[in-house]
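**Student:** There are structures below to look over.
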Structure P
Amino acid sequence: MKRIIRKSTYSDISTLLSLCCEARIIMRKSGNIHQWSDSYPSSSVFKNDISKGNSYIIEEDDKAIGTFALIPSPEITYKTIYNGEWLDSHSPYFVIHRIASCQKSTGVFQSILDFSFDKINNIRIDTHRDNVIMHHLLIKNGFRYCGIIKLLNGEARDAYQKILIPHNHNRD
């Protein structure tokens with residue numbers, strides 16, 4: 001199996017929307033009935049991500065199995081965090097948003113993390129309180145719960161951050 005991650009294009013929008021439909025099914029099956037209404041994420045959200053170069057698609061054997069947005073800081077909704085604090089509030093970071101995958105695919109989240117941490121060592125992510133799958137994946141992959149952020153519409157999201165410490169390969 002050959003897995004690649006590439007930037008999404010406007011011709012991928014129907015595929016991105018289809019992946020989000022599959023992600024909604026996964027969420028609903030796990031009890032997450034509130035996150036991602038039928039109209040979110042919309043084609044206009046994906047068009048905006050694509051225009052900024054922040055939308056990615058994951059393909060395995062030439063078939064789309066996942067998508068995500070990787071957005072450089074600053075993230076406006078991360079400026080204020082409630083009931084906690086960021087691990088590092090000064091260094092540049094990237095945010096991962098809009099993760100979606102096929103129901104039958106495995107290891108998509110790990111592929112996203114590997115790709116993202118190749119770009120920067122400081123990643124932030126937020127998720128809905130009811131998204132037990134994402135909470136599990138974040139904790140399993142060493143993310144630290146930092147507090148609560150508010151989306152532009154005022155909804156609360158649990159916020160996480162992970163910072164990789166570079167290994168010093170120098171010998172004394």
Structure Q
Amino acid sequence: MARAFFSRTVIGRLGRDPHFFDYAEGSISEHLLQRAGYALSALDPGANPYLQWLLLGCHRSALPYALRQENFQAIRENLGRLDCRVQSLEEFMGTPEASDIDGFNLSDIFEYMSERNACQLLEKLIASGRKGARLVYWNLLAPRRRPDRLAHRLRPLEELASELLRTDKAFFYSALNVEEVL
């Protein structure tokens with residue numbers, strides 16, 4: 001049943017656009033089953049808000065960072081620092097504000113684009129980042145990482161990425177990339 005539930009067809013019907021998997025490699029259901037097994041056995045399910053939400057439909061003993069009482073005031077005090085835009089990242093990278101950036105939390109953005117487009121966007125991000133800026137991005141099923149031709153501009157922080165992925169409560173990703181602008 002789990003294999004059927006995690007199939008491309010069912011996931012597509014539950015809200016994921018089927019085109020999101022255009023660049024995916026391997027079986028979605030096998031990957032998600034393996035990662036769910038890891039989350040249930042190697043991580044503490046009672047401390048995992050994402051696992052609780054998926055299994056119970058609510059948060060019981062664990063809340064995501066943004067919903068924890070101890071973080072409320074810090075989040076509220078910094079709301080004025082947010083600059084919300086309704087545009088693609090590619091469009092934003094062409095604006096004057098897209099310079100001297102210290103860090104990029106890109107979630108799984110490269111998952112949904114070809115390797116060529118991912119590389120082009122990566123080049124724009126590197127050009128916008130300050131020396132030492134970090135790029136963080138996850139891979140679900142499409143393997144994306146710094147291409148060799150950008151080795152002189154971007155350095156992978158593999159040990160840090162491995163440790164963060166090992167303890168990541170958003171357990172379903174296959175890889176986490178942390179890279180530093182040179």
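Laboratory data are not the source of any read-out in this text; all were calculated from the coordinates shown. Here the structure is a predicted model, which is why all the values come from computation and not from measurement. Cβ atoms are built from the backbone, for glycine too; each structure is taken alone.
**Student:** Looking at distance in nm of label points 7 Å out along Cα→Cβ at positions 59 and 139, point out which structure of P, Q has the largest value. Let's see the in-between values first.
**Tutor:** Values: P: 3.7; Q: 3.1.
For this comparison of distance in nm of label points 7 Å out along Cα→Cβ at positions 59 and 139, the top structure is P.
**Student:** For semi-axes √(5λ) of the Cα gyration tensor in Å, the calculated result is 25, 21, 16, so let me know which of P, Q that is. Don't skip to the answer; put the middle values down first.
**Tutor:** Details: P: 25, 21, 16; Q: 29, 23, 17.
Label of the originating structure: P.
**Student:** Tell me which of P, Q gives -10500 when you compute helix-only ellipticity at 222 nm (-39500 (n - 2.57) for each DSSP H run of 4 or more, over all residues; to 500). It would help to have the intermediate numbers written out before the result.
**Tutor:** Values: P: -8500; Q: -10500.
Only one of P, Q returns -10500 for helix-only ellipticity at 222 nm (-39500 (n - 2.57) for each DSSP H run of 4 or more, over all residues; to 500), namely Q.
**Student:** Sticking with this one: Comparing P, Q, where is mean count of other Cβ atoms within 10 Å over residues 91-98 highest?
**Tutor:** On the way: P: 18.4; Q: 12.0.
Going through P, Q one by one, mean count of other Cβ atoms within 10 Å over residues 91-98 peaks for structure P.
**Student:** Here P(r) over Cα pairs in 10 Å bins from 0, in percent, for residues 115-162 alone has been calculated and equals 27, 52, 21, 0, so which of P, Q was it run on? Please list the in-between numbers first.
**Tutor:** Values: P: 27, 52, 21, 0; Q: 22, 62, 16.
The value was obtained from structure P.
**Student:** Determine which structure produced the value 0.15 for FRET efficiency 1/(1 + (r/R0)^6) of positions 67 and 99 (r between Cβ atoms, R0 = 25 Å, to 0.05), calculated from the coordinates; the candidates are P, Q.
**Tutor:** This value belongs to structure Q.
**Student:** From which structure (P, Q) was mean count of other Cβ atoms within 10 Å over residues 51-58 calculated, if the value obtained is 18.1? Let's see the in-between values first.
**Tutor:** Numbers: P: 18.1; Q: 13.0.
Source structure for this number: P.
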